[in-house]
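Pasting the structures here.
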Structure P
Amino acid sequence: MADPQGERGGRAVARATAQRIFVRDLTLSCKLGVSERERAKYQRLCINVEVRVAADRPIHDDPANIVDYRNLVPAIRQLAQTTTPLLLETLADQIAEICFADDRARSCRIRIEKLDRYADAGGIGIEVEHERATG
């Protein structure tokens, strides 16, 4: 029977409406840059990824029912070791492809900073948001 007050047994029933997984401050080195001089050496990057996923419930405490962040970090590390993009934007787009490998991912925000480009700046970089294409 429907519960018109939205309560069961005297407790309010909560419904997950959004869920995000994230990787914060992943620091790694990558060869990238527009000039050959930039690409000649590894550059330290700080990468932040936030993925909005379907808030499907119930999950029954089963890892198979979630988008697992443990898959993101190794895939991003592998990408950084095997690619030499000219632009941070290209790297962000490639990371977004990794995020969307799971059909439950709805959107993602990728922030990449070069940590050592300027001595007087903590970091410079980009932030790109992607949404899953529909249709």
Structure Q
Amino acid sequence: MKEFQKKRKIRGALFSPFTLTLLALLFVFLLVSAAGVYRKSKMASSKSDEVKVKIERLKERKSELEKELNRLRSGFGREEELRKKFNLRKPDEKVLIIADKDGKPKEKTPEANPPGFFPRVWQALENIF
């Protein structure tokens, strides 16, 4: 009989309102913690994917720069770049300038970036009026 009374006291202590409330709070705390860890895991996964894409782009950029560097290391590449940027020529070379019908030579303009959205809108409005 004492054995049954002892089990009854243990069950009474385990299923008391205080113990059940404590277990419920512990369950809610663990649930919230697990949700936070899951959210951080998803964020880390997306960041990892972004970093992988960025690494691929940087590898491609590196290979392009290495190709350009190899081209510039050659004599032909250096000469081509100097002619393009500084309009240089060799001592025994002659330059031919082609003029328009007006007799004015065309000026070589550097390749400019196309105008942005707002300059194009402004230009369109100017053309209308």
Structure R
Amino acid sequence: MHFCFYQKDYEQRRKKGIALDEASIINRYELRTRHEKAQELARKLIKTDNFEPIIFGLINHAICFYDRPPEKPQAKIDQNWTNFVNNHEEISLSLKADPMTLEKSFNWILNNVAPSLKLIKEFGNVYHVNLLELIL
């Protein structure tokens, strides 16, 4: 799961060459998930009209900011952070782990490893070096 926090108006003005000091602050928050977690999140979201508790619950589960390093004595959750997450309860996207299969491993290699191996092979062809032999 990935979180993106940024000032959207600032980003757009910079792209368009508009003076940044004229940019009003429009904060944007994105939660990005993939694969099974995306499916689980979609299942949760279609069951409700109010996404806020789900999204802020996930953020609250994954991130926490303190007023000082959390291992220091008397460290407390930062008040600005508490206000932001609005005291939503933590939730997680729990997934049951599927057993690893040869097919799943093969598909992972095909989709995630093979493109890099192809690049390494092409690089080796151009520079007359067998980098794949070093890897394997």
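Work out which structure the value 0.45 belongs to, where FRET efficiency 1/(1 + (r/R0)^6) of positions 43 and 75 (r between Cβ atoms, R0 = 35 Å, to 0.05) was derived from one of P, Q, R. Present the calculation step by step, with values, prior to reporting the outcome.
On the way: P: 0.95; Q: 0.10; R: 0.45.
The value was obtained from structure R.
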* To do: Assign the value -5500, calculated as helix-only ellipticity at 222 nm (-39500 (n - 2.57) for each DSSP H run of 4 or more, over all residues; to 500), to the correct structure from P, Q, R.
  => P
* Upon calculation of log10 I(q)/I(0) by the Debye sum over Cα atoms at q = 0.15, 0.20 Å⁻¹ from the atomic coordinates, which of the structures P, Q, R produces -1.06, -1.18? -> Q
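Laboratory data are not the source of any read-out in this text; all were calculated from the coordinates shown. Computed from a prediction, not measured in an experiment: that's the story for all the values here. Cβ atoms are built from the backbone, for glycine too; each structure is taken alone.
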